[in-house]
Structure P
Amino acid sequence: MNHHEQIEIPLSKRKMILTLLGACVFVVLGGLFVLNPQKFTSIIMRNPIVILISGIASILFFGIVGISIFRKLLDKKPGLIINHEGVNDNSSGVSAGFIPWSDIREIKVSHVFNQKFLLFIVNNPEDYLDKIKNPLKRSAMKMNYKSYGSPISISSTVLQTNFDDLSKVLVEKLKTYKQ
């Protein structure tokens, strides 16, 4: 095996466009909830204030997701580069950047709802948080750290690969390069 091989996994424009369309739908629905919360009261949600707050949350969350995906659509760099030095993560709006193999203790699979992602358990998580200048990105990574024990997570959502293949190659390369 060539220890200097490099694997590049491109961003999937198709997956990003579908995600962007989904985010836009939820922003529009959130806007409708904000503009006329009484119209959306039902047996499940009787309180228009709850509907209004849900609408605002939907606009904020999915608006940020939409902006992040739109920026990634313009990005020409690969989503992930895996080589003998480590992993260069450019797969999302909260990408960690370069992660050397020497920093990675473990790669774990985690789930949020029906979304699978890989958690990179690193020796020095604070260092990754400290190097992030964007306050929104840092806040999202801090939430990951508090909730899952690592600020670094990677999903196959916008990559030209499926989750199982991504997980397999990263775990194999971690074993290979950590020896």
Structure Q
Amino acid sequence: MNFTAVLEKFEGNLWSYYLVVPVSIALPYISDDGDRRVVCTLNNQTEFQCALMHKGDGNFFININKKIRDSLKLKLATQVSVSLRKDESEYGLPMPDELNETLLQDEDGHEIFHALSPGKQRTLIYIASSVKDTQKRINRAIAIVTHLKSTNGKINFKQLNELLKIKN
């Protein structure tokens, strides 16, 4: 579905820049189980996976991070062409090869990872993939699986961050 939105900014610290998605456009993408993951394309140039977030006034919104704003040269009040399609991917983010391979080689880690909620899986995938260097992605994947096994799937982000510092 295609529509046009204006880049807006929230007052406050939690969220920043966003595009409003009218409820009439958002509803077809929201499943009965509450899944709101979509693939968003802006100005026919930049595609990314995201969630339709409740705005509080009946509408929804999509966060637009600095990297995307910079790549498209978007400023506050800029009109943006938006295209949405349902995200049919397994995790809602691309699984980095390094984390996938680590999970394939570690049955316990694989089992614990896949017992996590989809949101926690996405968070760990994001952590693993947020560095460009291949060796650092391998180190992060190992640290994540080590942490999951040591905590039996109870993620403690402070402990995980300490382990990530040691592994890098």
Structure R
Amino acid sequence: MNKRLDAEFFHRDALDVAPDLVGKILVHRLPDGTELRERIAEMEAYRGEEDKGCHAAKGRTKRTELLYGESGVIYVYLCYGMHWLMNVITGEKDQPQGVLLRAGERFDGPAKLTKKMQIDGSFNGVLLKGNEEIWFEDDGYRPEIRTAPRVGIDYAGDYWKDIEWRFIADGK
């Protein structure tokens, strides 16, 4: 039987959570009881105000407040005014960090993943702990993982753009 990830899983540094989420299964239970399931194939870590690629790089704002809060909370935002992207807050309160779900085994790209999993802005601020609508499972699968630079953050400067905080299941 698959084990649901508990709150402690997310109460760690983003650089530990991101690679550990690769291979886990995202589950979204729809109102009719149907479960959408997707194995996570790619994650990115974003780590604090010093990380120029992180939304918290410009400090605490209404938009970024969730990043400073409790770990294990979903942070969903609209990219380019049309694509919902899903993150999970990690680490200690008041130390803004999180992990971005970049791809599943069947769905390349963070926008395709959220679209196929029917995740939108209504999930922003949702706590994973004890949630019966959305959660992550561990079925014991452990893929080999390679690293690469994060995607789409050229504005962050060379150091932050080139740092290998993207974690990808080998073969993806």
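No lab work stands behind these numbers, since they all come straight from the coordinates. Not measured: the values here are computed from a predicted model.
Given structures P, Q, R, which gives the highest value for volume of the Cα convex hull per residue in Å³?
Top value of volume of the Cα convex hull per residue in Å³, among P, Q, R, belongs to structure Q.
Which one of P, Q, R has helix-only ellipticity at 222 nm (-39500 (n - 2.57) for each DSSP H run of 4 or more, over all residues; to 500), as calculated from the coordinates, equal to -16000?
P
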